[in-house]
Each structure stands twice: as structure tokens, then as C-alpha cells.
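Next come the structures, one after another.
Please treat every number below as a calculation from the coordinates, not as lab data. From a predicted model like this one, the values you see are computed outputs, not experimental measurements. Cβ atoms are built from the backbone, for glycine too; each structure is taken alone.
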Structure I
Amino acid sequence: MKSKLAIAAVLAALVTACSPEVYRVNLEVRQPSKSGLNLHGKSIGIVYEEGLTQDDALFSAQAASAFARELESDYFGSKEVIGLYTIPAQDSITVSTMRDLVMDTGEDVIFLINSSVLERNPDGSIPFMMELYAYDSMGEDKLNKFHGQTALKSLDQANADSIAKRMSPRFKSVWKAESFSFYWFDDIYADKWFDAIDKIEQGEFVKAISVWEQFVKSSNKQKAACASYNIALGFYLLGDMQLATRWLDAAEGIENVTLAQGLRKRIASHLEK
């Protein structure tokens, strides 16, 4: 009986004493758009001016709607969540104008479309000019301005869609491959640790976090700290820097985590963008 108890004690000690291993995962990570604006995780509103003529107003409304659909396909899984608003034609657009629109709409990011439909050319084509202003209330306090012109055959929805497709790419996400390191333990729960990492590789970050939450209250401080770090990294990948920081603080409050400093730098870099 004593020998069996001794063996059990040794096995328990081995399980308790096992050190964390590091598993690297390569993921495509969303970066700010080519315009420099980081729209991920922010609410967006698109405002269009009424225009000097009925044609201006109608086409601006169509272009604004088509532009919203383009951004929704990239940032919101095609859910129609971007607000559309209209204002009277403005003499000039300033940072103050955009700040007021943020306050009026409650949106984090405001795009303002100012378009002009000119007199037809001799060949029947319609000259069209557009100015697009953008303001991110959660980013740098400045007015971003983009403009372009073209000639249209007609002022219909198809051409409004075409305009939106031309101007939207510079505001859509840019993706970059990055390497991320997660902790796991080769213990009796190794399958669960790897199951969470597998979910990370499949982009199921929330499900991965729910697996690691099982280890946060472990009596083994090293496992609890590593699980908390993994959760922090999971929230970083979800774009929630507040929860990522909170869980990273929790991890370091339990025990020193070697990878924590690298993640903290990543969070700080993200917040600066």
C-alpha cells in the first residue's frame, strides 16, 4: 500500500512541477487601412450633403449607401450597422464640423460625402466630382480629405455602386501575417490546452478564451498565470485592448510571465495607431 501511495505522490508531483511550453501560431492580423485610418471595432456614420440640385442629392444618397455596404462587408460581416445621415450643403468642412457630427450622431468615425454633378459633356457623359472627408474621434484629431472625379454615363444605382467600389479599397483592412506565442502544459489536461490553441488557429478567439478560463483558478499559480496571459492575448486578437490589459495585469499579479512584456508592447503600439 505504501509503495502505491508513494508512486501516486511522485506522479502528482510530476504533474504539478511540469513547466509551461510555448507554442507559436502564425495568424493574418488586421492592420489599419491604406488611408491610415483604423476602423476596426469602431462605429461608423456616413453623412452626405443634400447637394445643390436634386440630382446631386439623390446620387450622393445612393453613393453613401453603396459606400456603407462596402465597409460593412469588411468590418461587420455585411451586417447593415453603419448609420446614414444627411445635412444641408456646407460652405466649408473643418475639424469642428466633423466633431459636431460625431456629437450629433454618436458615431466613433464620420465620413462626409460632398459631390457635384456638372453639366453634360457634348458626348452625353456626365462630369462628376466627389470630396470625401473622414474624421476618427478615437484617433488623431485631424480632418482627412480625399477627392476624385470621373465621367458617368448616367446617374443610376449601378454607377453609384461603381463610385463606392472605387473609393472604398483605401479604407478597407490591410492584413499582415504575424507570429503569436501561447502557453500550454504537457499534463493531464494537455488536450484542452491544445484545443484552445487550435481554436485560435481557426479564428475562434472567444471559444479559445472560454477554454483557458477553466485554468484561471488553478491552485497551480504558474498555470493560472499562463492561462490569464493566453486570455489577454485572445482579447488582443479580438481588438479589445482594455480587457487584454486587464487580463495581462491579472497574469503578472499571479506570477511573473516571460511573454508578458512583449504583449504589453503590442498593446501599447496598437493604442498609438
Structure II
Amino acid sequence: MMSQVSTPSSWSSAERNAAVVEANIRCHADGCERQATRWSNLCGLCEKQWLEDHKPVFGKPTPEQLKAAQAVIREHYGQQIANGVFDDWSSQIGRAFSRPLSKLVSPVGMRRYRTPKERFTPLLAMRTRDRGVLTRKGVINLLSYSLVIDAMITPIIPQPVRRDYMLALLGQRFLGREVYSKTTLRYTSRREKTGVIRYGPDGPQELTRRVEEEVPAKEYYRIRRADMRYIGRQLWKAMEKTLLAGGRQGNEWKQLQDRLIVQSRST
């Protein structure tokens, strides 16, 4: 377990950063050798990558870990899958997180929505258009993704960002993209010279004409980290309510974690 700095909640951000610098610890980001200088026990560059670029600085699940987690979940819910109950649960979650394409607005129109709650519906409509409605396979994949993060990665994350890391990565995994773009054809007009000279009272003047043409214009909207976190939180709440009794503090989730850790160590 790596060392980390715990600071009182009443401290300001500057005081927390100063305490981390004074502790002289290494940045907790995966593969970073710089000194930690931020309250999250990260260096300035890694914290910027985490906050602005959605980069999983503490690491993300490997394909082998995901396969092991999927096997654990299928074994744990084997009876419910055989009886068709798990399919009913998945359809409930899928209906809750699907929106008709009529709710999808243009990238420029997305900017008039100011909060993640307001952007939630159009983002779900975009997800439905690109990736379809959640099925049993999709729910198992999302649940296994969360399980690997919570069992393998979360224990080494410092407390200030431990709560949000899984939610942000879960939302990013669910949505599957960070930039929403659309290319449209717009009519524009411009004046061009004709090469014809007209002589008048003001002297010679070259005539011009107006030309209208279609010009491709690309609109884009960068999905914010707050959106990823909000979607991940809502998705996790739905899985807690439908699948997991007690959520991350419940016995069922702890059983899944223990099984995954044992299976990972045995392989």
C-alpha cells in the first residue's frame, strides 16, 4: 500500500497542497515518477490530465481482469440468468437509460444546457443512437468493469478522489466517446470579381457578382467530466437498486470482490 497524506476537511486547498509537498511523496498516478504536489496526491500534470482530459491516471481494468470479473458475475448470478430474472433486471436498467433519437440535439444546441442534469437526456439519446439499448451482456460488462475498478484499483487511490474515480470511468465506459461532433452543409454567400470594367462618373469600376455555395461546417461539443461523473453516478444507483443489495457496502458486492481477488491471485 502506497503512503498517502490525510488532511483535515477544514483545510483550504492551498493548505492541503502544502501538506502534500511537505510530505515529499511520489505522485500516485500509474507510471509517474514525479513528486506529488496536489491534494489528490498527484503531480500537477497528472491531476490536469485527470480533471480535464478524463485520463485514467490511476489505471484501468485489463482485458484479463475483465474476463475474470465477467466469469465471477455470471457464476454469482447463474441461477437468476437461468431463470430469466437477470434479463428482466437488465431490461429495467436498459429502459431507464435509453432515450428516443428525437431527444438528441445538435452539438451547438447542447451548449444551451448548463448543468449535467439538463444534458443527461440528450447524452443518453446519443448513446442509444451509437450503441443501442442495454442488454444483459451490456449490464454484465458494466458491472464487471465497476467490480475490477473497485476491487483492484480503488484501494490504492487516495481518499480525496477515491469516490469519484469509479463513477467517472463507469460513465465514460457507458457513453463511449468524449466529443460529440456533426458535419452540416451551410449556405454561404460571397462576392467575386467578374473581370468586367464599367466606366461611369466615378471612374472605372470592376463589376462583382454574388455567389451562393454550400460549405461543410463541423460542429462539436466536448462532453465534460461532470457529465461522465453524473452519468456514472446515475448508472451506479440503478445497478445498486436493481442488482446489488446495499451497494458498495453490501455483502453481495463484497462477495463479488472477494471472489475476483481470489480468482485473480490463482491465475
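Once distance in nm of label points 7 Å out along Cα→Cβ at positions 83 and 243 is calculated for every structure in I, II, which label goes with the largest value? Intermediate values should be presented prior to the final figure.
On the way: I: 2.4; II: 1.8.
Checked I, II; max of distance in nm of label points 7 Å out along Cα→Cβ at positions 83 and 243 sits with I.
Consider the structures I, II: one of them gives 1.00 for FRET efficiency 1/(1 + (r/R0)^6) of positions 43 and 107 (r between Cβ atoms, R0 = 35 Å, to 0.05) as calculated from the coordinates. Say which. All intermediate terms of the calculation are to be shown ahead of the outcome.
On the way: I: 1.00; II: 0.60.
Structure of origin is I.
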> To which of I, II does the computed value -0.83, -1.11, -1.15, -1.17 (log10 I(q)/I(0) by the Debye sum over Cα atoms at q = 0.15, 0.20, 0.22, 0.23 Å⁻¹, for residues 59-170 alone) belong?
Replying inline: II
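16.8 is what came out when mean count of other Cβ atoms within 10 Å over residues 35-42 was calculated for one structure; which of I, II is it?
Details: I: 16.8; II: 23.5.
Label of the originating structure: I.
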>> Can you rank I, II by FRET efficiency 1/(1 + (r/R0)^6) of positions 123 and 139 (r between Cβ atoms, R0 = 30 Å, to 0.05) and just name the one with the largest value?
In response: II
